[in-house]
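Please treat every number below as a calculation from the coordinates, not as lab data. This is a predicted model, so every value here is computed, not measured. Cβ atoms are built from the backbone, for glycine too; each structure is taken alone.
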Structure I
Amino acid sequence: MVVTVIPAVEIRRFTRVEYQQLIETIFQPDERLELIDGLLILREPQYTPHATAIQLVQRTLQRAFGDGWSVRSQLPIALDDMSEPEPDAAVVPGDPRDYRDAHPERPVLIVEVALSRLAFDRRQKASLYARAGIADYWVVNLVDRVLEVCREPIAAPAAPYGFRYRAVTRFRPTATVIPLAAPSAAILVADLLP
């Protein structure tokens, strides 16, 4: 009997600083990449329902949060030293000019629109955002036409990045949801769906 031993494959992880240098020198502006825990990940393709939902989410959140808040769509978030995701939407305090010199670090709400990568957004992205302490993470689930609201990040050694959300609630299109950072705003889930 012959036993083949396959050595472990080493992975080179990048920091956010190194990633920025790669963007400036190697990658093309239209490459759909994001840095997740030091790894370069291709972002979800922009299928028509996905693109429409992103626009609906952005419009709905801007109306709900109003002045004093910026809703960023598919723009970088400086989550930690090894992660710079570009969520479909993120709500941050202030004005866009407040982030002229650096990407925001602490969004009050992150939203991912999921079609072909629903499992990735539920597991890897949720674990990543929970590890960063994001209190309010939403997945606009286009497959099942529901909104999944993830709250209460907790340590969970079995999760991809060691954290997960304790509370995950699914809302149907006729339901309303209230963002933690905008308690006076009631958002109709149907307004987020194409």
Structure II
Amino acid sequence: MSGKITLILGGARSGKSAYAQQQAEASAGNVLFIATAQAYDEEMKTRIEDHRKNRPAHWFTLEAPHAVGRAFLAWQDEHPQIEPSILILDCMTLLVSNLLLSLPEPLQDESVNRVIHEELDELLHAIGQSSAEWIIVSNEVGLGLVPPYPLGRFYRDALGRVNQRLAAAAEKVIFLVAGLPMRIK
């Protein structure tokens, strides 16, 4: 694999995105921010706009709520003159949610595993085609209660598997608690 991966994990509002942005701002090269959020309501629209305002204006942005690997490779083909040295993928949490919500209900293990596996394969392939450092943000959702409904359990399990696979491929894994980073790997 060519590209390096730094996986940043933590709970909601633990400072993951801010930490990822600080790491990218410390680099002298081009930064591509890959956003996976979709604005389904006013509150989410506000969150997305706040994130946009907090990013440096000279960064490049790619909005990809799914098929992130393919979207990045297409972006790279469309912008051959731009070679990002850092990519921030923010975040796997929403990407997995987007994928699950795109599947017909009731969810089945086989379809969930297939769509998640395909997405991750394509992402890891794209990372391998890149010489950039990839900073991937994801929530750690396995530290709480077992969700009381099937979709929540599918989501928790799928994101847990995604995080494990990314952590195995990552050069560094950082866990944030209350804004404090701890290096795990």
Structure III
Amino acid sequence: MAPPHAEMLDVVDANDNVVGRATRAEVHQWGLLHRAVHVFLFNPSGEVYVQRRSMSKDRFPGFLDSSAAGHVDPGETYQSAAVRELEEELGIETEIEEVLRVPASEITDNEHVVVYRAVSADVPVPDPVEVQWGSFVTPEALTKWMNDKPGDFVPGYIFLWKEYRRVTTAESRDTLRNC
């Protein structure tokens, strides 16, 4: 298995069309646009799983982040990458639902991101290479924590969580209007 910095990734344009390939190290060093997924894992009580990234990570070691996240491999779909990351990082196999897409920007670390939601009663078993620890928290507590201590979190995660809350709150309002 190649070291993480040698991992090959698709390089994409502003419209998310593949235009080439580069190593993970090159993609991050040169700020090339690429693809990633984030999965927000909820338990049946509605709490979301937050992980502390391993100290061995090359980007934001020790910071709090999405339940599971990672790059999309060359030729892989966003959905299959999300399923793979959830299983690799937390040992969870469950259905996922796409919630939103965010275009690549500086705040997303030049990643086109697709955010998924998953619900499972299974207890996460974090891969220690990827995750130091994790815990379920209420969405309200997570939002407050981000507002009170933003330096604890990967900046892109704060942005994605706020977008997730905006989209899902709007969906809830629309559902209530249609009842």
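Here relative contact order in percent (Cα under 8 Å, 6 or more apart) is compared for structures I, II, III. The highest value is that of II.
Could you tell me which structure in I, II, III was used to calculate distance in nm of label points 7 Å out along Cα→Cβ at positions 122 and 146 as 2.6? Traced to structure III. Taking distance in nm of label points 7 Å out along Cα→Cβ at positions 50 and 66 as the criterion, the largest value within structures I, II, III is that of I. I have 46, 37, 35 for Cα extents along the principal axes in Å, calculated from one of the structures I, II, III. Which structure is it? It was calculated from structure II.
To which of I, II, III does the computed value -14500 (helix-only ellipticity at 222 nm (-39500 (n - 2.57) for each DSSP H run of 4 or more, over all residues; to 500)) belong? Source structure: II.
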